[in-house]
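Given below, in the form of structure tokens, are the structures.
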Structure P
Amino acid sequence: MSRIRFGTSGWRGIFCDDFTLDNVRVVTQAIADYLRENRQHEEGVVVGYDARFMGRYFARETVRVLAAAGIKSFLCNRDTPTPAIAFEILRRKASAGINFTASHNPYDYNGLKFSSAWGGRALPEVTRDVERRANAMLGEICFKEMPMDQAYASGMVEDIDPRQAYFAALKRHIDFAAIASSGMTLGVNPLYGAGRGYLDNLLQEAGVRVATINTHLDPYFGGLPPEPAEAHMADFIELVKGDDNIRLGLATDGDADRYGVLDEDGSFVEPNCILPLLVDYLVRVKGQAGDVARSVATSHFVDAVARHHGMKVFETPVGFKFIGQYIGEERILIGGEESAGLSLRGHVPDKDGILACLLVAEMVAVTGRSLKQLLADLYGRVGEYHTRRDNLRLPPEGEDSLWARLQETPATFAEKKIAELITIDGVKLVLEDGSWVLFRKSGTEPVLRLYGEAGSISEVDTLMQEARRFVQA
């Protein structure tokens, strides 16, 4: 029997293999026991789900277990974006949130994200406690459930629609009037996920012309992972390329916490470029001030922009919950990661793909420039940064050998001196010229993540080749 393990973004597993109804009940019971033991249950739990198979059924079983444990649930009335659930936790001052989603993973995965009362993902010390409780109960009938009609009748379950309150929150951060007055058409692609009726409706309500694709419910996500990456959006790229009126293509992933952006010519713009562009826009154009947080795997392009504007950069382990802490404490203006997570001060301390898309649309509308033009201007001011990420599958003995060699801390890498060694998540070698390479195990998939960055495409290609040789030696 597979053990329960929470990774960088909750507990995930293969549907009907390790992610089963009984295991969901066990994990829910473990969460209920944790909340009650720590007296963090009295304000109830927001429960949601994305567009995957069985999502609503998992959610309904969860509220039955919570009700039997004496914990009230606020059950979303349809598949709901993760950031909307995060906002609802804060708005209601709820005790926690449980969200059934595997985010950008393929259709045969599902997952459970557990959020704390501060609106961000539960921190490792909490999820370790839940893991311990759940694994001790696996294979046993250790949970109780209240019949659904009784749960409703007793007030232990309340159906909610968090959409309008979340819309109002976004309107406090985004200049919709500027987007509408630009006259541009925006392409919107929710990838069949929970973002359907969110980004597109917000823009249409503001009077923006929108061209949509993949807006119907499809638990198979069109046969591709619901990840807004270039490799999974050929139809969207074709739409944007083929319509001269579309200035931007904006996409969200399965639970709308990640974003993907296409420029007016249909070219994909990496999140590692979007984050520094937005930092520059917020400071230079909107006149905002504050610091920045990024994950250890995110481009140092952000650092260059921050230095240019006199901002401090906080480096965190991978997992938006660590950036979310800075946002929740209002210690930063903006935080983001290379895997397309982003949020702002005063908004939710969880990543919000809908917010990110709207910020990009506002930036293009206000500046009147394409993303390529904005990027060229920023490169001219702070220098160029180019990044790569590869996923490698290694046998356990290969991983053991890799970590042993890295712990020896070589003096040079790719014929350059190592200037700094960073081990907050994996092993990151920062070289004397500012280029770097990072080796880390994925927290959501059984792969080794390999990241690299340098000042030119040819240099990063060389760096990644050397990194792959080092891994496979």
Structure Q
Amino acid sequence: MSSTSVKEPTPNTSAEKKSEVISLYKSEEKIYPRSVFGYFAKWRWVMIWITQLFFYGVPWLQWGQRQALLFDLDAKRFYIFKLVLYPQDLIYLTGILIISALSLFLFTAIAGRLWCGYTCPQTVYTEIFLWIEKQVEGDRAKRMKLDASGMSKHKLSKKALKHFIWIAFALWTGFTFVGYFTPIRDLMTHFVQLDVSTWNLFWVMFYGFATYGNAGFMREQVCKYMCPYARFQSAMFDHDTLIVTYDENRGEPRSKGSKKHQAKLNPTGDCVDCGLCVQVCPTGIDIRDGLQYECIGCGACADICNTVMDKVGYERGLVKYTTQNANKYRWTRKQMLQHVLRPRVLIYSTLLVGLVVALLTSLWFRAPFKVDVVRDRTVMARLVENGMLENVYRLQIMNATELTHRYQFQVSGLENAKVGFKGQAQTPYIEVLPAEARWVVVDVEVPDGSVPVGKHKIEFHIQSLDSPKIVSEDSVFLVLR
């Protein structure tokens, strides 16, 4: 009979490694960005004013009898000032998006995250919401003190006022956004009369809620965890890309206060370790730790550092826009700019210029109207009076201009073929209103027996009576047994 030995379990010891839980999301304390004034802060507010005047103002501009910029989904027409686009013109919208993407790549290759720091909606609205918060609750120290204090009538009134302004601004933003897809003047009338459609109300609330949540609460978390641009920006960076950089050679080692009194035998760097560059950063990073994906390139740390350098009597530029190569090899500004026109930038520029030229050329030679030809499926071919064989077609005429036009029809491909409109034998014309798409029934007749049985290729020629432009569309003429 065999015996089985059982191994006693090893008792736990204090040296045994404990299990570790790794969280994919790092909960962080609220960031209270300090107000900053300087060259880059001024430019940031200039871009905020430009983008917001465009966003809130353009929907109210009129072009003739319509809204100047309108993506009318119900009518399936896009109005971009003088330009009228139909769903068939999606290639133009695609071209605009591709040009925008290439522009972003080009600007990123040259000067880093300019889009993020100055014109990104998340950055812009966060800056606006922070400004509102500052006006209501005070500067950084007062906001931190208010949040740390217990609930009181004073705190409740401050918070209530701030959130009321935030919500009002966010709802107006949502209303403006919907105004790009629904005529904004009509939308305003419906809201005043409490007769707004369910979908319009939903999108106003949805976009308003997104603005309120992203700019009021999530802020830098959107840039850190939600925005994909921060993740793939390194693919567009190289050592000659302008980025916000801390001059480590000049700043280290750090020490508190002025160094004018310190001995030459124990020199220290220019960084006084005040920590203000961290306090002004909207994403809460320390630029002195090197290039980080959280950096949005706003230049706030450069502005505040220049202010500190002025106070302690040191040269500006401890934190500045420069390139890694320029910082490493101590290039002058002229030498740094000479390295801007490198292969990557030239390729992006060439592609961008080529696409812009192609798009503008295509728009310049774009036909002022479009035609779609569809065979009438209910009538294949039939004999009509006077011994004629008839095929029926449905043509859609899309007037892509802001004027009323008249169009005449001709057909080629068959001898003795006649085109009629509403049963007329003579060559007809129809009238199409500005930016209107109109269907018309057209019949094509040939003498019976003059054409063999089968399919015969024909071509419709539609010409505007107000211009020499002719649009041709292919179709087939059926002759049955």
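Please treat every number below as a calculation from the coordinates, not as lab data. Just so it is clear, the model here is predicted, and its values are computed rather than measured. Cβ atoms are built from the backbone, for glycine too; each structure is taken alone.
Summary of values
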read-out	value
Structures P, Q, by distance in nm of label points 7 Å out along Cα→Cβ at positions 124 and 404: label with the highest value	Q
Origin of the value 15.4, where mean count of other Cβ atoms within 10 Å over residues 76-83 was derived from one of P, Q	Q
Distance in nm of label points 7 Å out along Cα→Cβ at positions 52 and 388 - highest-scoring structure of P, Q	Q
Test item: semi-axes √(5λ) of the Cα gyration tensor in Å calculated as 64, 29, 28, pick one of P, Q	Q
Origin of the value 115, 32, 28, where Cα extents along the principal axes in Å, for residues 228-459 alone was derived from one of P, Q	Q
